[in-house]
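Every read-out reported here was derived from the displayed coordinates using simple, explicitly stated rules and does not represent laboratory data. Since this is a predicted model, take the numbers as computed values, not measurements. Cβ atoms are built from the backbone, for glycine too; each structure is taken alone.
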Structure 1
Amino acid sequence: MGLVGGPLAYWFLKRYWPGGKGIPMGSGDPYCAKGLNKLETQLGPAIFDELRGKVVLDFGCGEGHNALELAQNGCARVIGLDIQEHYLEKARIRAQALGVQDRCTFTSCWSEPVDAIVSTDAFEHFAEPEKILHLMRGLLKPSGCLLVAFGPLWYHPYGGHLFSVFPWAHLIFTESALIRWRSDFKSDGARRFHEVAGGLNGMTIRRWERLVAGSGFKCTSYELVPIRPAKRLHCRLTREWLTSLIRARLIPR
């Protein structure tokens, strides 16, 4: 991956983005900043009606924003699942403050079948996404559904997340040069993209479709949401480069 590496690439990155300053993929919730609801934007405006009264698992819940919103909008019970305990603790505190702690469980381990699983902005990060799909299948009731939305994908202009200091920078610079630059302001010892906080697995549309085809799921709806300014250019030939988000509804085969 990447065409430009070595000392020249490192110098360029350090010169123009010292300490990671000015990176377009900044922190914060871009949906909230625009006055939008993330779940409705990513999974469709009918998401709360579809899940009302159901037991829902938020897979990769982070600090619990989606899980808490689901609980506030009529889900009978919501389980937030994540491997990072410090996120789970923040989610529990938020649930208490919102008065939905009786309907929310935040945990790093779950085995009871649920009515639905929600996963947003996660499949581009999982180290072994095929195993995650298998795990999700085992957590769903036979009548259940998996609602997925994620992006940006690997060939998106900012598919490198932190490493996309400008469009497609993660494809122009080598992994080693980008990791070396990152090590100037991150001290976690990561040496590959998949080792950074959150991880990056290089997910593409083609890979995602192969994963689903080989899983225990089938799609009942599937949408490739184009980058808005490039909507007219979005087609079969350009979809890897100009897709902003994958949105899918899957059910057990």
Structure 2
Amino acid sequence: MTLNRPEVRNAFNAGMIGEIADWAAHVAASAGQLRAVVLSGSGKAFCAGGDAAWMAQTVSYSDEENVRDARALAGMFGAINSLPVPVVGRVHGAAMGGGAGLAAVCDIVVAAADARFGFTEVKLGLIPAVVSFFVLQKIGQSAARELFLTGARFPARRACEIGLVHAVVPAADLDATVDGYLAELATGGPEAIAAAKSLIRTVSDIDPDEAATFTADAIAARRRSAEGQEGLRAFLGKRPPRWSR
């Protein structure tokens, strides 16, 4: 899926937020036919955050309108974050504000070496509220304290160091690196990958004793599943599993 408002560096407005949410709903409904999705931006940037014209409209919004608008944005990020298939982010140019938030809800992020990131909301007297939950899961409190409070822009190398990005490559190598991740993802069981995504979200939010029971039950269920049985038999038979491409 390509963000396609290059004239404003793919900045969000209400229409774009709705379209992305609809796309995420389609992906979730089509998960049985999809192995992964790639999120990228057209033109010179990945996503510059909020569109200036859209933000100008919010100045005159009522409290109710502001809440409704913000919840739509939060719902969009949540929908991408909870997709049962892997989401690979292909980031070039700027990923600012909500654009950096999009990187946070991707499972794997490949960034061009000259890409720039920033949680720049405080520069506008705002806060990175709706993306904070997802960002903190990726980069932790220490990095968030520095970057949320300063609003400083930072390079792809720094984004990789704090866990927001997973691979930094020359811009000319972006597509090949993304394709490499897609090829790797295609070797895993699609049901197992979806279960692994769910496992990460669940185990992150429960206490150790509950986690021990939950994780034991989870692996037992996977061993009993048709896909798990196929994977084990393929391994023991020294052949590729049926899902592998």
Item to check | percent of Cα pairs over 12 Å apart, for residues 61-100 alone from the coordinates reads 50; which among 1, 2 | outcome: 1
Item to check | Origin of the value 1.00, where Rg/Rh (Cα atoms, Kirkwood Rh) was derived from one of 1, 2 | outcome: 2
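Using relative contact order in percent (Cα under 8 Å, 6 or more apart) for the comparison, can you identify which of 1, 2 gives the largest number?
Working: 1: 21; 2: 17.
Going through 1, 2 one by one, relative contact order in percent (Cα under 8 Å, 6 or more apart) is largest in 1.
Given structures 1, 2, which gives the highest value for FRET efficiency 1/(1 + (r/R0)^6) of positions 21 and 69 (r between Cβ atoms, R0 = 25 Å, to 0.05)? Walk me through the intermediate numbers first.
On the way: 1: 0.20; 2: 1.00.
Comparing 1, 2 by FRET efficiency 1/(1 + (r/R0)^6) of positions 21 and 69 (r between Cβ atoms, R0 = 25 Å, to 0.05), the maximum is at 2.
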Item to check | Identity of the structure behind 1.1 (criterion: distance in nm of label points 7 Å out along Cα→Cβ at positions 117 and 181, calculated), options 1, 2 | outcome: 2
Item to check | Origin of the derived value -17000 (helix-only ellipticity at 222 nm (-39500 (n - 2.57) for each DSSP H run of 4 or more, over all residues; to 500); candidates 1, 2) | outcome: 2
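Identify which of structures 1, 2 gives the largest calculated value of FRET efficiency 1/(1 + (r/R0)^6) of positions 13 and 173 (r between Cβ atoms, R0 = 35 Å, to 0.05). Intermediate values should be presented prior to the final figure.
Values: 1: 1.00; 2: 0.65.
Comparing 1, 2 by FRET efficiency 1/(1 + (r/R0)^6) of positions 13 and 173 (r between Cβ atoms, R0 = 35 Å, to 0.05), the maximum is at 1.
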Item to check | For mean projected area of the Cα convex hull in nm², for residues 85-140 alone computed as 4.7, the structure of 1, 2 it came from | outcome: 1
